[in-house]
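Enquirer: The following blocks contain the structures, represented as structure tokens.
Read the figures in this text as sums done on the coordinates, not as results from a lab. Every value quoted in this text rests on a predicted model; they were computed, and no experiment measured them. Cβ atoms are built from the backbone, for glycine too; each structure is taken alone.
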Structure I
Amino acid sequence: MKLWLYGILLRLVTPAVFVWLWLRGRKDKRYRQNWSERLALDSFDKNLQGCLVIHSVSVGETLAAKRLIEQLLHKKPGQKVLITCMTPTARALIQQHFGGSVDSRYWPLDTPGAAQRFLRKLKPEAVWIMETELWPQMLNQLSTANIPVSLLNARLSARSAKGYRRFHWLMKPIWKQLILISVQNKETFRRMKVLGVPHSRLFVDGNLKYDIELSNNDIDRALPWKQSCQARKVWLASSSHPGEHEILLQAHKLVQQEQPDACLIIAPRHPEQFEKVAQLIQQSGLNWARRSDNKTIPADCDVFLADSMGEMMLWGQLASVSFVGGSLIERGGHNPLEVIAAGSNIMSGRHVFNFPQVYGELSKAGALRWVDNADDIKNAVTLMQQDAVVKAQHEAAKSVLQTHQGATLRILKRALECTLTGSGMIKTEQSPRGLFRYDSDIIETIEDKYFKAQYWQQQKAIAGNSTGRATVWFIQQGDLGLLLRHYYRGGLVGKINKDRFLREPADKSRAIHEFDLLLKLRELKLPVPRPVAARMEKTGVFSYKADILVEVIPGAVDVYRLLKERQLSAELWQKLGNVIKQLHDTGVYHSDLNCHNLMLDDNDKAWIVDFDKCDFRENGDWKEANIQRLLRSLRKEKEKNETFYWKESRDWPELLTGYRR
């Protein structure tokens, strides 16, 4: 209901979004292009189907993800990759960095229709979202389609966490739809836990932005530029904003009073500022040139306007010191690590709340100069002409970088394990009669016959059966053991209507829902069976039947049968209690927790099976009710069976010990 209301609101504001894009287009005409992509109304290249989608919202996220994507393409050279973004500047940067090795397009607006069209046309294998760009409607559609989603390099400031708490009613279910959340630091980890993010999916892997270094190509590109200004003092203003440009030009005039040949390279953060900054330089009376007209810095140039994107590593190699913009005004600052990696020392204003950890560590190490005005900037530039000072500050900055490096490989390994193996093999097929979900790593193509015991009997693959409310068939196909279960109704209704259920959306139907739940539980490393295939088969106008195939747990026997044969040790009861605790800690409600659905294998590992009508729930009394249901089942079997090696006063306290441990 809440998501439905959110969808209505998004539809209502969509016209305003396009008005805003049109108005932004007065400064940057690219905002008026590719509008059909914003609603996923355009045609998609069919070769892209089954790709990995990496969503990097804007320039900062794209730069941070650059090395991660390069490593991905190196490790998986055949992987189809689509990088999505929200701004034309980021899109141009993607195309500039990766060329034809990846595809790029805009991420659609978060309306129900746009999200559905995007997924229907693209059918992605998995989605990686950089930092904290979460769209509820799209995530809901991805979850419904059983497409694994990871949030990588996540960062959550105190201010952002407060905003998420305000919309807790909308965001709380969203966190559970992410199979992996890799965060930059312990502060983000703590804030996300407070917001209700499942602990089992949350990892501190570090910040991708620390994993930045000069490539041989970067060094080669910089050589002619260095030669054109090697006898001059060059300093850089990177990612500057309106309100800072004037101060920077004023500071440069002060610098030139002592160093007449000094050159300022000014690189505005946004392309739409290029012409405005050009006018300001012209009005200042300083000699100037611009990147778009030159391949080196002219000898008589006082100010060089870097009217290009994605070249900060180039400009950083030319400058002994760099001012990092967005910090003299209340913008929150920008990432200083790129220019540090390029070899430049840094100075910054004090408004750096977007990167408090980075700037805090740099300041503590003596690797940063704080500036508040033009005079401070001039003094910092002058100081950076002393070789000893330059070397000491840069060594301090490099040590901070090196302390935090390694996040790229950690994050990539974890993301690949969670999304491009296992769940990435899950396929969905629709037919006029219903819907299939299956693991293509086990079953290459799916057919109705796989859900019929007669077919397996013809194959002489039936290894046995078990009867309860209905017959469950055990199938042995080579080394693969499967369990086939048809869904039956219980109670009085079951005497009249044996196996038909009231029609509902396919992904909510009994077998498909259990299949998807088992997948999520296995992604959370819980001891549950591996789902192999599920079917929802339409019957009549308003009903359906359901079947599921799961992998047999090798050597596993249910607790009921074990207790018919022998007494279980205290250690085993504690293991059983602990596996129930694992399930409950993840928020999973088991609708029929009993001694038939708890198992122990040959290695005495505890397992839980049969997840029909089970689901995730908020904390509540249901956990205790689950435990009591198990106790009732043990008491019932004790009364019914003459031989049943269970003693409540001896065994039940041990199970509770394992549960509470």
Structure II
Amino acid sequence: MGEEGTVGVVARVLVESPLPQLDRLFDYAVPDGLVDDVHPGVRVKVPLRSAGRMMEAFVVELAEHDPEDRVLSEIDTVISSVPVLTPALYELARKAADRAAGSASDILRLAIPKRMVRAEKAWLAAAPPEAPIVADAAKEWAGTVLGAFPDLSGALREGERIAVDAPPHPARSAVDGDPDVPPVGAWAQLLAAVAVDTLARGRSTLLVVPDHRDQAQLTAALAPHAPDDAVVAVDARQSGPERYAAYLRLLLPAACIVVGNRSTVYAPAHDVGTIVIWDDGDPLLAEPLSPGVHARDAALLRQELEGSALVLAGHTRTTDVERLVQIGWVREILAARPAKPRVVLSATHEGEGHGVRVPSTAFAAAREALQHGPVLVQVARPGYAPVLVCADCRTPTKCPHCTGPLRARRAGAAPDCGWCGRRYANWACANCSSTRLRMASSGSERTADELGRAFPNTRVIVADGDHPVTSVDARPALVIATRGAEPIAESGYRAVILLDGDKMLLTEQLRIGESCLRWWSNAAALAAPNAPVHLVGVTGPVSRAMATWTQPAYARAELADRQPLHMPPTIRVAAVEGTQRAVAGAITQLRADVPSLPPTAVLGPVALPSADGEVRALIRFDYAAGRAVATSLRALVIAEALRGRRSRKDRTARNTPTLNVRLDVPELDL
């Protein structure tokens, strides 16, 4: 690969590059002057002849080399002497990438932060931390919390894979009443107890949660029981130096509790004893960047490699987890005395107007609850009127410029586009030329206006993407929140009203029933014990599961319905995108490589509306064929990338798109 090496040591490196053809180990000679600095895990710079430039890379391993065997290029420089890539992390990244037909470097880019020189120097100069000591009182507390789930403590020690339905209610902590400490849910205390119990045995815990609000609750639940220096936060909101310093802390041989978002599943903590995934149905735990490995799947791979315990917890059960329970790969552990909220299915009664948004029963429950504390009202969308239609022909309004949906920010305001932001003071219907608009939906702000008039002299708090609120006090208030943005209330809400459920269920998605049940269950878990939870205007299996608090049974029924239809997660799905030629060739080659694929395995290809000339095909396959399918698709991606590189050299197809592959697509969306 270049100049002749003259030393007897070869470094096998993984180049940091998104190019699929570079997703392998390259051999480089180690110069005499760098022999003492080049170790497995360090970052280096190496010459890449094909690119004609220097590239950063990780040293994966060292081996002896006879200079007479072949000519090798030499490592140029050592960027840092700190071995940031551990052997276990590389093995996990390689296995996760292979399962998803992706590149290991893409996984490592998510796991290892960029180097920050000052943070690294401070870390090198600091004394290593001592092994954390868990107080006896904390051990006793953890044992009491875990004792509510028979066999849970033993399963953690045995390194089992566990599914747990978390207690659906708020919890009191040792720091209740401190205005600087947010209230927490019982789920946070359960996960904190798991982490403290694991830390007491001298092992680390990874607590993987969807967003910063969950992270804040976990941190508050851990504060009274875990040593401060043993809790390490990994957060995308951290600055570069903070995130790199936290990563360096994880490399030290001292047990800790890591709390963070989806990339935390790759954290190289010392001797990981337990991995916890909270609310795995939340889309924030699905990695949007290539190769798109879900945190749950990465955790399953890591648990298999390292033998740690794995806890999949939530207020609902996803079909993905339920499938693992059904095949015996994950063990279900139930609470000795399962708790459930008091859910009421509310509907309009005879004499009430058609389409009344808040039935009289829910209205009366809110009025009664406001005498004692806050009331939560969950709505589907933010804003004032997120959906407008023509008042005469009921045609949905569209932006003439970009075809985006028009919305109203307040009563009487001119509509504007939710995509491009253009305002239309003189709007006219493209279908009937009418200039009259009708508000077809009520967002969080309009709901706040309407309920504010219905309950005068009552505080009204809006919580959505534009108005983030993490917690509220125990004083009476109407809290209008969009799904997933509900703040937690001190001592819990005195009533919870779930609106717009019928509209949520109309979304054309395979998993919309699961998603709605998760949104409603998470909101219901914020209610105080015995407080009513009103689910308005919803019927069918989802409402029955909500009312009886039998989410696992709903997941089992969903799996049974999807099995004969070959829908995920009963099977795996790969999406293949590219030119018509590339996709057709990939399908042909895949059928040759994996003859077990049934004739109905391929759906499409169909044209992609957002990409000129590109198409997409979906490939359905059994889990048993996963390795063969991933290997074949990865080889096809590399072959297509090399073909495109040769074409660009000949200047015949400079903009030829490469073949893109993504496995484990959750929706069959063509």
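Enquirer: Taking 0.15 as the value of FRET efficiency 1/(1 + (r/R0)^6) of positions 203 and 619 (r between Cβ atoms, R0 = 30 Å, to 0.05) derived from one of the structures shown (I, II), identify that structure. Before the final figure, lay out each step's value.
Expert: Working: I: 0.85; II: 0.15.
For FRET efficiency 1/(1 + (r/R0)^6) of positions 203 and 619 (r between Cβ atoms, R0 = 30 Å, to 0.05), the value 0.15 is produced by structure II.
Enquirer: A further question on this structure: Computing mean count of other Cβ atoms within 10 Å over residues 275-282 gives 16.8 for which of I, II? Before the final figure, lay out each step's value.
Expert: Details: I: 16.8; II: 25.6.
Comparing all candidates, it corresponds to I.
Enquirer: While we're here: Work out the source of 9 here, i.e. which of I, II gives that when relative contact order in percent (Cα under 8 Å, 6 or more apart) is computed.
Expert: Details: I: 9; II: 12.
Structure of origin is I.
Enquirer: Hey, another quick one. Matching task: -13000 is the computed value of helix-only ellipticity at 222 nm (-39500 (n - 2.57) for each DSSP H run of 4 or more, over all residues; to 500). Pick the structure from I, II.
Expert: Numbers: I: -13000; II: -9000.
The read-out was computed on structure I.
Enquirer: Ok, one more. Can you tell which of I, II yields 1.17 when Cα Rg over 2.2 N^0.38 Å is derived from it?
Expert: I
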